[in-house]
1. If distance in nm of label points 7 Å out along Cα→Cβ at positions 17 and 65 comes out at 2.6 when worked out from the coordinates, which of 1, 2 was used?
2. For FRET efficiency 1/(1 + (r/R0)^6) of positions 57 and 137 (r between Cβ atoms, R0 = 25 Å, to 0.05), which of the structures 1, 2 scores highest?
3. Quick check on the output: -0.57, -0.79, -1.09 is log10 I(q)/I(0) by the Debye sum over Cα atoms at q = 0.10, 0.13, 0.18 Å⁻¹, derived from one of 1, 2. Which one produced it?
4. Going by relative contact order in percent (Cα under 8 Å, 6 or more apart), which of structures 1, 2 comes out largest?
5. Suppose you compute mean count of other Cβ atoms within 10 Å over residues 89-96 for every structure in 1, 2: which one lands on 18.4?
6. If helix-only ellipticity at 222 nm (-39500 (n - 2.57) for each DSSP H run of 4 or more, over all residues; to 500) computes to -7500, which of 1, 2 did it come from?
7. Can you say which of 1, 2 returns 56, 28, 22 when Cα extents along the principal axes in Å, for residues 49-144 alone is computed?
8. Given that distance in nm of label points 7 Å out along Cα→Cβ at positions 81 and 161, derived from a single structure, equals 2.3, which label among 1, 2 identifies that structure?
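Every number in this text was worked out from the coordinates using simple rules, so none of it is lab data. These numbers come from a predicted model, not from an experiment. Cβ atoms are built from the backbone, for glycine too; each structure is taken alone.
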Structure 1
Amino acid sequence: MEKKHPKFERTFVILKPDAIQRTLIGEVIKRFERTGLKTVGMKMIVATREQTAAHYGKDDAWCEKVGGRIIGDIEREGGKAEKSALEYGRDILNGLLDFLTSSPIVIMALEGNQAVGVVKKIVGGTEPLSSDVGTIRGDFTSDSYEIAGVDGRAVRNIVHCSDQVSEAERELKVWFKEGELIKYTHVGERMLYDVNMDGILE
């Protein structure tokens, strides 16, 4: 199979309910556009629970693992777990599903050189409180694992982005139908990718 040029790498992004409700859509999209990434798909939708479950793709083994960490945290603080690891893990997963289906979201497919890594850098770490200044999560919210845990909800961190190319490919298929991603030439690509930069001066 022919290897694709790096400039055609694609990634997947969700502007989560908190981004929509806080009118941050334009601010977030602008950050991606300024890097030169090309938007090849975008729509506002209300996600179904089925779509969201397929997006996260978490099984009971994942729930057990996450729940086990929660039990470990409880016991380290001198407490006693009231549920099994599986139940705690399912609570976390259900919180994620509840949040992503609570409001309209904007889904995006972005294309460009190292798109996955570029978007991850712009978005920042998963926890907003510890995410770097200058990132989307670091600049637009101060939510944290601690307060989310106290309130029994998912962390509200503005954006989801794919962690790896393989994950992006899987997620894009969950949210976009075949033919919805558009192939086109963007004038900015010439500045980013033209090898010789010829034809600019008249």
Structure 2
Amino acid sequence: MSSSATKEASKPKVAKCTFEIPKDVELVLNSPTSVTVKGKLGTITKHFTNSGAVISKEGNVVTIQSSIGGKRGAAVVNTIRSLLKNMCTGVVNGYVYKMKVVTSHFPVTVKVSGRRISIENFIGEKVPRVVEVPEGVEVNVKGDEVIIKGIDKEKVGLVAGRIENATRIKYRDPRKFLDGIYILERGVGGT
């Protein structure tokens, strides 16, 4: 084997994958690392600057290519592909998380005012627990059900996780204190 052949063999392979854009979605490349997806429900823009990947578009097919080789490069490329697919689904159908308020000791009141969710009288506390809601996410409270809707899957899941963490009970017996707000259902649609 010559030295140039060993150099070629030792070079890591570039990770690359493609996916097709759905019909109802318009995908615009702002730069090789920034993407805007438009659909009937809205617009989402994401930047993938620190990923080491380059995104290109030819017709209706998007190609994601990473300069990192091996398993790590494949992981980066597949993660970006999944994020882009989630963006395409979100702008067409939207995402919905349904949460249930569970109480056994004190009646809990959940109120939404502007970009804040206030959880009052949780395990008898005088000070309400507050959760911030990012722009683009809608929260509705119907009885003991909290419904979170939006087109960005990351933001909708983030709000649901914040609410669940805000009602986590510490320093009490978990067999007796089951109070909290828990994720009951998550899915696509309903926006």
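1. Values: 1: 2.6; 2: 1.7.
This value belongs to structure 1.
2. 1
3. 2
4. Of structures 1, 2, the maximum of relative contact order in percent (Cα under 8 Å, 6 or more apart) occurs in 1.
5. On the way: 1: 18.4; 2: 21.5.
Only structure 1 yields this read-out.
6. Working: 1: -13500; 2: -7500.
Considering all the candidates, the number was obtained from 2.
7. Details: 1: 47, 32, 26; 2: 56, 28, 22.
Source structure: 2.
8. Source structure: 2.
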